[in-house]
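S.K.: Input: structures, listed below.
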Structure 1
Amino acid sequence: MATLQQPVVGFTWDIAVDLSSRENQARLSPAAIKGLRRIASHWDLSEENTRDLLGGMSHGTFYDALKKRTVVLNADQLTRVSLLIGIYKALNILYSQKLADAWMTLPNTNPIFGGDTPLNYVKNGGIPALMRVRQLLDARRGGR
């Protein structure tokens, strides 16, 4: 059975976007920064925590990205934002908005977090930790 996919200008569904391309980075960065701003606001993240989620972006670059929107995110940062968007979406499917917004900053008894917050787990673990949290939440959405 065929599925309908909405076209996205400049992208095809049969191959992954080349995030090493500066052109793609420049095209995707404004939307990624906008999404990150929204997530940081909903999760009530400090500037430092938000910069850490991007892999340790400097204060000046972070300011330019969020205020002036002149920064082009690299492949690592775009990957991180993509994973954060997936986590945000999964949380909002699974929980009420209040819990979804607080979940990342609440201590968690799941063995992967060891009683710490998911936020600290992903800040310390980088992209592999972001992927693991995304997979955990997607599995919960699937009823596993």
Structure 2
Amino acid sequence: MDFSNVNFLAVLVATIAAFFLGFVWYSFLFGKRWMKELGFSEEELKKGANMGMIFGSTLALTFVMGLGLAMLWHTEDPTKLTWSVGLLHGLFIGVCFVATSTGINYLYQRKSLALWAIDAGYQVCFLALQGAIIGAWH
């Protein structure tokens, strides 16, 4: 694998931005509905959870997704990759691959459409955000 064209600072900033989006998404925007769909209370979520491990793993996995986006573009002409192209690539990957595979899993797990919309919507938005940031700095 050739990492020479990867802007690791852009991937890191995209990771932090996506992590912050997740904080806003799952606390202020859809937190109560997300907990309701999963049948959790705030107390149940805090009880027994190793939040350091969860947040650390989330950051690592989000970094891997950003790195994957950056690696997809390693052969692109840098003059053609912009924030808007990155945004569209992120949206495309989010909608066509992540949201659909999440939807398939949720069908078999008998999870609600509302939960899928919250979780898949976050994934689509954060991939678009990461794509825009990485595309802008490519």
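S.K.: If relative contact order in percent (Cα under 8 Å, 6 or more apart) computes to 43, which of 1, 2 did it come from? Intermediate results must be reported in sequence, preceding the final value.
M.R.: Details: 1: 23; 2: 43.
Only structure 2 yields this read-out.
S.K.: In terms of distance in nm of label points 7 Å out along Cα→Cβ at positions 61 and 85, which of structures 1, 2 is highest? Let's see the in-between values first.
M.R.: On the way: 1: 2.0; 2: 3.1.
Structure 2 gives the largest value of distance in nm of label points 7 Å out along Cα→Cβ at positions 61 and 85 among 1, 2.
S.K.: Which structure, out of 1, 2, was helix-only ellipticity at 222 nm (-39500 (n - 2.57) for each DSSP H run of 4 or more, over all residues; to 500) derived from, given a value of -22000? Please report the intermediate quantities before stating the final value.
M.R.: Details: 1: -18500; 2: -22000.
Answer for the origin of the read-out: 2.
S.K.: Let me ask you something else. Between structures 1, 2, where is volume of the Cα convex hull per residue in Å³ highest? Kindly include the intermediate steps, with their values, before the conclusion.
M.R.: Details: 1: 134; 2: 117.
Going through 1, 2 one by one, volume of the Cα convex hull per residue in Å³ peaks for structure 1.
S.K.: Which structure, out of 1, 2, was mean count of other Cβ atoms within 10 Å over residues 37-44 derived from, given a value of 15.6? If you can, show how the numbers build up before the last one.
M.R.: Details: 1: 15.6; 2: 11.4.
The value was obtained from structure 1.
Each value in this text was obtained by applying a stated rule to the coordinates, not by laboratory testing. Everything quoted here is computed from the prediction, not taken from an experiment. Cβ atoms are built from the backbone, for glycine too; each structure is taken alone.
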